[in-house]
1. Kindly point out which one of 1, 2 the value 44, 21, 18 was derived from, the read-out being Cα extents along the principal axes in Å, for residues 228-307 alone.
2. Just checking, which of 1, 2 has the largest value of FRET efficiency 1/(1 + (r/R0)^6) of positions 100 and 220 (r between Cβ atoms, R0 = 25 Å, to 0.05)?
3. Which structure, out of 1, 2, was P(r) over Cα pairs in 10 Å bins from 0, in percent, for residues 156-259 alone calculated from, if the result is 13, 41, 34, 11, 0?
4. Rank structures 1, 2 by FRET efficiency 1/(1 + (r/R0)^6) of positions 60 and 284 (r between Cβ atoms, R0 = 25 Å, to 0.05) and report only the one at the top, that is, the highest.
5. Between 1, 2, which one scores greatest on Cα Rg over 2.2 N^0.38 Å?
6. Upon calculation of relative contact order in percent (Cα under 8 Å, 6 or more apart) from the atomic coordinates, which of the structures 1, 2 produces 18?
7. Assuming 17.4 is mean count of other Cβ atoms within 10 Å over residues 76-83 as calculated from a single structure, say which of 1, 2 it is.
Structure 1
Amino acid sequence: MTTIQEFAAPIIENVEKVIVGKRRTIELLLVAMLCDGHVLLEDVPGVGKTMLARALTVSLGGVFRRVQCTPDLLPNDITGVSIYNQKTGEFAFHPGPVFANILLVDEINRATPRTQSALLEAMQEGQVSVDGITYPLPRPFLVMATQNPIEYEGTFPLPEAQLDRFLIRLTIGYPDQSDEKLLLNRLRREHPINSLGPVSSPDELSVLQKQVWEVFVDETLQDYIVQLVYATRTHPEVTLGASPRASLALFRAGQALAAIQGRDYVIPDDIQSLVLPVLTHRLITSPEAELRGRTRHRILQEIIEKVPLNLSRPPA
């Protein structure tokens, strides 16, 4: 869809002034935003996770907040707290950092399960409840949570129920040598983020999120999505397969990716390219598979290769 492509192109170009050589990652972040979903970033420190979130927020003209997770972080530190005002004799609500357009939850697995669960209502319902009162969050609302895949000491693994709330799991990865040299030259004086300006608005994004629903998905592609997800549930090396929420996530992400690329219909390549970022974090492999070094990534690649795609007619 032209309007969504016109929305996405300047944002991608803007963010690339700060994050070099990661166009695919930026594109998938926009997919999550257009689907009103959330993103789990698993990567080592220093590759630009925080800067990516900031650049995306500035480009959107939205509100950015960051939470650094530690074991002593409390749920109210995220959602907010009601404080008694002695002058008025009433409780006044003080919003927490969750009241933002993009919330970066850094090292989410260092927070306790109780604090992690405070995000569930926000991510699923777009609201928080404090002292029995429900407060709606700003729209659009995107959680970008990060995890360090190397350090596990002092961490609390995310439960499957929370992992399933993330539409997409991404890794940024190290830049190649030419991109890293370009990065050095750009950061020689002032950081590019300081001169970055908005190229869109949260209101525009909210309108376009509804347009994503209109992208056509052929019935044979719908069958293909269901078969891919079902294959994860019956695979002998998978203990817990992808849920029906995963089918919907793959469906919606395919619509958003097609729209970003200027099409009003989804093609098989859209779905196949999204299987890994959408499904990897939703699977639990068997202990035997882990002992043999069988990764979720490899299992999903084999599923893509084995599940047949039978197009009775080209999508149009």
Structure 2
Amino acid sequence: MDKQINSGKVVIIGCGFVGAATAFTLMQSRFFTEMVLLDANFDKADGEAKDIAHGIPFAGQMKIYAGNYDDITDASIVIVTAGANQKPDETRLDLVHRNVDIYKKIIPEIAKHNFKGILLIVSNPVDILTYVAVKLSGFSKERVIGSGTVLDTARLKYALSEHLGVDSRSIHSFIIGEHGDSEIAAWSSTNVSGIPLNNFCEMRGYFNHKKTMKQIEENVKNSAYEIISKKHATYYGIAMSVKRVCECIVRNEKSILPISSIMNGEYGIDEIALSMPAIVGIDGIETHVPISLNDEETKSLKHSAETLKKIICGLDL
């Protein structure tokens, strides 16, 4: 008999820097009452679980332990962070074949165990691996979510908040497309509490819009490379991004997030996963949300999709 989904249970597959930071962040969130850590190295998962569990007295009661694929059947969310790390001189797309091979082992195991919840893909390149996860699992597109440009968008809002001296939560903007080198800042729809970005900049004494926006966009795009060059990995920002996606799911918020998912013909893009704003709730992706893009942004989005499609065509799925 099929197990019922346990809404308070989350599984994290992969206990490297990102997986461990995600587990630590989710332990403090109080969204879940049970968290299972899986890793190819069981002792690594067991060590992380024990270490994080020692903080339970400070955060609230929950069960944290290392497990195996049998533990995923009744989970509400399975988060996959497993994969090779991005090296300092490497792009996210350079990771493709190594991580696709890893996913060919992981995703069929998840499907085999009759998992009915939401599959959240975090490993890079996240757009390619989100597509791979849908194809290898046979799950509906709505149930497979990539963390996409949720972090890139947070980086953009942070950079704009620093530049303008305003709360980042009052800034409404998205990074769209690939989580990577071809990503696009959707400037034409960016606003600060409903005020168009250029108008708000002028309110704050800034007038050289084009140059400044280009510099901010480049800084956001390259921020991961900068961090990796200095500390060899990024994990806190993505862990908090994963927490935000989980929050939308478990609370059925129906918030709009720039997650990665397979497109259904929007903007002329089909059968490729990339990031566009979407309504996210307990059943996964409810619908994509069309945002206003100018001609240049639309062209760049299609270029981003083509970049990803070329990689997909070279994969043996």
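1. On the way: 1: 44, 21, 18; 2: 37, 35, 22.
The correct label is 1.
2. Details: 1: 0.05; 2: 0.40.
Going through 1, 2 one by one, FRET efficiency 1/(1 + (r/R0)^6) of positions 100 and 220 (r between Cβ atoms, R0 = 25 Å, to 0.05) is largest in 2.
3. Working: 1: 11, 25, 27, 25, 11, 1; 2: 13, 41, 34, 11, 0.
Corresponding structure: 2.
4. Values: 1: 0.15; 2: 0.40.
Of structures 1, 2, the maximum of FRET efficiency 1/(1 + (r/R0)^6) of positions 60 and 284 (r between Cβ atoms, R0 = 25 Å, to 0.05) occurs in 2.
5. Working: 1: 1.04; 2: 0.98.
By Cα Rg over 2.2 N^0.38 Å, the leading structure of 1, 2 is 1.
6. Numbers: 1: 23; 2: 18.
Derived from the structure labelled 2.
7. Values: 1: 17.4; 2: 25.2.
Label of the originating structure: 1.
Rule-based calculations on the coordinates, nothing more; no lab input. Keep in mind the model is a prediction, meaning the values are calculated, not measured. Cβ atoms are built from the backbone, for glycine too; each structure is taken alone.
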